[in-house]
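What follows is a set of structures to go through.
Each reported figure results from applying straightforward, stated rules to the coordinates on display, with no laboratory input. These numbers come from a predicted model, not from an experiment. Cβ atoms are built from the backbone, for glycine too; each structure is taken alone.
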Structure I
Amino acid sequence: MLYLSQRDIEKVDLPMEEIIEALDESFKEKGLGNVEMPPKPGIHTQPDAFIHAMPAYVPSLGSAGIKWVSGYPENYKRNLPYITGLLILNDPETGVPLSVMDCIWITAMRTGAATAIAAKYMANMESTTVGILGCGVQGRTNLRALHIMMPKLKEVKAYDISGDAAKKYAEEMQKQTELNIRIVGSPEEAVRNSDIIVTAGPILKNSHPAIEGDWLKPGVFASPVDFDSYFKKSAFESCDKFVTDDREQCLYYKSLGYFQHIPEIYADLGEIAAGIKPGRENASEKIICANLGLAMDDMATAIKIYKKAVENNIGIWLEL
């Protein structure tokens with residue numbers, strides 16, 4: 001089997017455009033009932049920390065496997081990343097493991113791509129302003145993906161509790177995207193009058209949400225990457241449609257204490273991608289889409305990385 005380290009995967013450098021394309025196909029297949037993806041089980045060794053097992057099979061992409069991923073909010077104190085883990089790809093014909101690879105880059109990129117897919121169907125395509133709350137890894141990959149999907153995007157309002165993190169983010173993303181990135185001093189500044197909102201802090205069960213319902217402008221599209229950590233009850237209640245990437249998974253998280261104030265789930269993102277339910281129906285709708293992070297996103301990305309790595313002789317072949 002092929003072992004791909006984090007450095008190997010970065011060397012493969014799969015373009016965000018290809019990841020978005022693969023995820024779009026996966027969501028359509030999921031909406032049509034063609035993806036096998038059981039709910040992810042997990043263990044929890046620290047408060048607000050998780051280690052999850054995420055299996056999925058996407059037949060149209062010939063991708064099957066599992067991601068074993070952890071998220072530890074306190075890792076920054078040890079100079080360790082919040083997200084770590086491994087992904088195993090299997091041959092769908094034989095079940096034999098094809099590859100073991102680091103999942104940090106994959107998780108970051110596919111999460112941004114999923115936001116872009118949601119925006120494709122639910123944001124106003126005339127959107128020019130995005131508010132990014134949380135200037136870490138997800139704040140970066142979400143903006144990269146949105147920059148590809150939203151052709152008229154011009155301004156970014158960046159907020160982080162760390163002024164240094166916000167400054168570094170602004171410098172890096174200005175170079176990468178050539179968008180006008182403005183650091184703001186509060187969540188309210190980032191949210192008010194923004195066409196698109198992405199919240200990308202740590203996922204916390206006992207959070208202190210900041211975003212009020214009256215901060216959200218008509219026509220806004222919001223992607224809470226950090227579950228409900230940033231959005232108050234009034235914000236959820238003010239939206240016209242609440243969507244998630246997996247209905248059953250969202251309800252499961254609700255049973256664990258997350259998403260206590262969400263309205264009725266309007267649709268699964270796959271249903272919208274497949275054309276079973278409409279996404280945005282008018283320019284003034286307020287829509288929130290909470291993508292929880294799905295195993296099929298990882299498998300859709302991993303199979304493309306594997307094939308490109310083999311083509312370019314990247315990685316180390318190991319005996320089982």
Structure II
Amino acid sequence: MASILTNGSAMTALQSLTATLRSLDQTQTRISTGYRVGSAEDNAAYWSIATTMRSDNGALSTVRDALGLGAATIDVAYTGLNSAIEAAKEIKNKLVAARQPGVDRNKIQSEITELQRQLGSISNTSVFSGENWLAVDSSAADYNAEKTIVASFARTGGAISIGTISVNVDEIKLYDAADQSGIVDTEDTTANGGVTYSVATLDISTLTNSDPDLQDLEQMIGWVDSAIGNMTTSAANLGAVKQRVTLQQSFVKTLMDAISRGVGTLVDADMNEESTRLQALQVQQQLGVQSLSIANQNSQNILSLFKG
């Protein structure tokens with residue numbers, strides 16, 4: 001039936017063209033943004049997952065920064081310990097030289113005193129970002145021997161957990177201003193002379209060549225050697241922690257890349273597919289416009305029926 005009130009062909013063509021324009025708009029948006037799922041209305045489930053994972057990736061980026069800060073702090077303490085070991089070795093060498101009768105122990109003590117000052121300087125300057133693990137004051141109100149480095153961020157079933165790597169400063173400290181319990185300032189007492197000393201304070205200038213004094217000197221040598229052993233153990237432990245932090249830094253970076261790839265799989269647009277789709281939709285748009293134009297001409301054809 002031909003009608004001038006209802007043009008079914010035009011209505012069908014218009015609906016088809018509207019659908020094509022809607023798809024074309026969606027495709028152009030994907031191409032311009034690069035996202036197949038750019039908002040919740042595109043795909044609520046994928047958008048929710050992607051938003052959460054992007055948030056977690058941001059947290060992992062912060063974890064990586066924290067690991068970098070922790071690695072630097074460990075490296076400073078490790079470097080300080082290595083330097084302290086070298087200074088303590090020199091003190092031991094001077095003490096061994098002083099064991100020889102006839103040497104001027106006053107002059108040797110002058111060298112030892114400078115090395116002791118060097119030990120103090122090393123400990124006091126091994127600071128990074130306000131953290132000093134070699135020279136501490138355990139009586140301070142905010143003192144905590146357990147130093148932690150944020151190492152991981154995980155989400156399991158909606159629950160968040162933060163992983164840390166711990167370093168016990170009490171095991172590596174060289175000086176403790178509160179109770180002299182560090183490796184270098186821990187005190188001992190000579191068996192014969194009854195003199196209290198530490199690696200940081202020992203003084204051989206008054207020792208003679210008598211057997212009791214020589215025995216005390218040998219005791220000092222053994223005490224310094226023991227301190228060197230303790231510092232070596234501490235440095236080895238710090239080195240192991242440092243290696244773990246380095247491995248964790250690499251893992252976190254790899255994990256962030258994997259999460260980014262996973263999010264991209266969910267929401268990124270396939271540009272090859274979208275460009276092909278765009279070309280097809282542009283052709284459909286042209287055909288739709290032409291089809292609508294033809295359908296609209298049907299009303300004009302009715303006029304010819306009334307011509308004489």
Fill in the blank from the handout: Matching 2.4 (distance in nm of label points 7 Å out along Cα→Cβ at positions 222 and 246, computed) against labels I, II points to structure I
Handout entry: Structure with the greatest value (metric distance in nm of label points 7 Å out along Cα→Cβ at positions 46 and 62, set I, II)
Key = I
Fill in the blank from the handout: From the coordinates of one of I, II, FRET efficiency 1/(1 + (r/R0)^6) of positions 22 and 150 (r between Cβ atoms, R0 = 30 Å, to 0.05) came out at 0.95; that one is structure I
Problem - relative contact order in percent (Cα under 8 Å, 6 or more apart) from the coordinates reads 31; which among I, II - result: II
Completion exercise
Computing helix-only ellipticity at 222 nm (-39500 (n - 2.57) for each DSSP H run of 4 or more, over all residues; to 500) for each of I, II, the value -23000 comes from structure II
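One of I, II was used to compute log10 I(q)/I(0) by the Debye sum over Cα atoms at q = 0.20, 0.28 Å⁻¹, for residues 78-117 alone, and the result was -0.58, -0.90. Which label is that? Intermediate values should be presented prior to the final figure.
Values: I: -0.74, -0.90; II: -0.58, -0.90.
It must be structure II, since only it matches.
When distance in nm of label points 7 Å out along Cα→Cβ at positions 142 and 158 is computed for each of I, II, which one produces 1.4? Can you show the working numbers first?
Values: I: 1.4; II: 3.7.
For distance in nm of label points 7 Å out along Cα→Cβ at positions 142 and 158, the value 1.4 is produced by structure I.
Of the structures labelled I, II, one was used to calculate Rg and Dmax of the Cα atoms in Å, giving 39.5, 148. Name it. Before the final figure, lay out each step's value.
Working: I: 18.7, 58; II: 39.5, 148.
Working through the options, I get structure II.
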